[in-house]
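Below you'll find a set of structures to go through.
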Structure 1
Amino acid sequence: MTALLVVLAFSFAWSIGSHYTGACMGMPYALGAVRARVALGLMAPLALAGAALASGKVATTVGRKLIEATPTRLGEVVVVAVAFGVTAIYNRIRIPTSTIQILVGAVVGAAVGASVGVHWRTIATLAVIWVVAPPAAALVGFAGGKAFGSVTRVGGALLLVGCLASFAMGANDVALASGALVGPNVLGPHSAGVLCGFGLAAGVLITGRPLLDRVAFDIVDLDRVTATAAQFVQALVILVAVSFGYFTSMNQALVGAMAGAGVARGRQTVHTRTLVGIVRGWVTGPPTSFLLALGAALVVRWVSGADALAR
């Protein structure tokens, strides 16, 4: 079971690395600040560095602060498998969503199915952060759009903030995979971050190009100044959340920052359709993973005749 959990966590980290190439390096690549191969070559080690150096608090939150019991290795296999599967389905049908929110829904569903207490205060705090982060990013993005408006040479700055976003992604999103190893004490937060950080890096380098080519999600009418401001604000919002041991959506923070920076520049930078898709994914993703994890937990309980998901 331990080997299965490690393989599953590493694979999930791989898919996360692939998924976020566009959110981190899509705009620098699309606007000609960097070539695709160089963008991925820069992003991979920076994501690994973020995972190794700054993900410990978030991994501890995911692994040990969402439920009132210690998850078993089987329990974490159920949670990660459900989150991995739901994320893959949403990607397949092209509905934007948040892997973070899907994972938390899976954790809560498995806990309820196993009759384990949930730290609802932590869940509520995360929900508030998820709701507040996009409009907060929009406000800061508006200020950033005004501030960056006087900058004329921003190619290097755009690449720099793409690198910062790559580090932030490693710190923020690796915990979705590494937390599954921290919870049942398979590995400590740092070791789990390093292992799954290599998964992120592999996903970026080996399977990340197609998603990089899509340039995040349907961004339109974006100049270098607007893109630089938006990407910087995205990274800032993520790193602030991570510093407190919480995590939020890279994509939602970027959409909010793009909207704010675009307004400051007098541009319509985000399609209404994109915004509707983000909201739809946010609303439907967590309940979907909750219900699937709840069903899986009930099946395990019925088959085993006892609670095998937590102790």
Structure 2
Amino acid sequence: MKQKLSKIAFALLLAAFTSSLNAAQSKKLDTAQIDELTGVKGKLNEEEGVYKVSAPRAGLKISVDKWEMPPFMGLTSWAAFMPDMKDGAMVMGDLVLMQDEVNPVMSALFENGLQVTALHNHFFFDEPKVYFMHLGGEGDTAKLAKGVRAALDTVKKIRAANSEPGQSFSSSGIPAKSSLTVEPLQDVLGTKGETKDGMFKAVFGRTVKMPCGCEVGKEMGVNTWAAFAGADDNAVVDGDFVVLGEELQAALKSLRKSGINIVAIHHHMIGEEPRMIFFHYWGRGSAKDLANAVKDALKLTKTRA
């Protein structure tokens, strides 16, 4: 009897899911509105119910392995829209960006309610360096489209101001010899850390379980770290955050709000539980301000010293 009831319950759940899926697939996107709001003419895949807008990176000469690469070969930004299970839509996409475009575009996406889900390279020996930022979001179709437009407009604004990609984050140099006052940084981050030649480094561990059943932690690389160099009033911080999926957006937004640059978002392991994401960052400013920026982002995760 119980087995029969379980089969009936499963059948009902399957029917409900199928009904919801069919309902989502039967919804129609306002493709004209997407074109208007993104500023890009899209193309509909009727079989999948997906509307995709694409923006080739024309106007820039990008070479890979000493070969000038046409946009068709993978230098095209895109965003794909499809109806979701509720009343809105889902968007996923990939933006082709120069180094000086990455962080302004990331901030523009956050300001418009979209998520950033990955940041990495696709090539070696590319000139100038090219990075790819993956985006996502769910909600009102118009709002999603406006978010994509904000990202594309940010790129246009940067290139209009300077046609050649930037070569550095800051015009001011970093002192060749570090002379940081370590105690204030230790107080802010709540850890003694390590010191060497006027530099300071703090490491915060987490633990995961690998497929072998082994538990690994800080010394095996499951850690958030921050390394500081330079002078108290002219310092640099670089490092790596390890976060759960649900912590990623808040931590990224916090660092961007503090003026810290994000330089990569990816994974370091396969098969770990829980699944972790790593992102790398680089910041310039006073040492104490940089430490506070790291601390503010850390507070949005479950990482502990």
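A short reminder: the numbers here are calculations on the coordinates, not readings from a lab. The structure presented is a predicted model; accordingly, all values stated were derived computationally and were not measured. Cβ atoms are built from the backbone, for glycine too; each structure is taken alone.
A few remarks follow.
- When Kirkwood radius over Cα pairs in Å is computed across structures 1, 2, the figure 21.9 traces back to 2.
- Computing Rg/Rh (Cα atoms, Kirkwood Rh), for residues 98-177 alone across structures 1, 2 gives 1.05 for structure 2.
- Given -10500 for helix-only ellipticity at 222 nm (-39500 (n - 2.57) for each DSSP H run of 4 or more, over all residues; to 500), calculated: source structure among 1, 2: 2
- semi-axes √(5λ) of the Cα gyration tensor in Å, for residues 162-249 alone derived as 30, 21, 11 - corresponding label from 1, 2: 2
- Per relative contact order in percent (Cα under 8 Å, 6 or more apart), the highest-valued of structures 1, 2: 1
- Comparison of 1, 2 by FRET efficiency 1/(1 + (r/R0)^6) of positions 210 and 266 (r between Cβ atoms, R0 = 30 Å, to 0.05) - largest value held by: 2
- Top of 1, 2 by volume of the Cα convex hull per residue in Å³, for residues 34-145 alone, largest first: 1
- Test item: mean count of other Cβ atoms within 10 Å over residues 82-89 calculated as 21.0, pick one of 1, 2: 1
- Test item: distance in nm of label points 7 Å out along Cα→Cβ at positions 74 and 242 calculated as 3.5, pick one of 1, 2: 1
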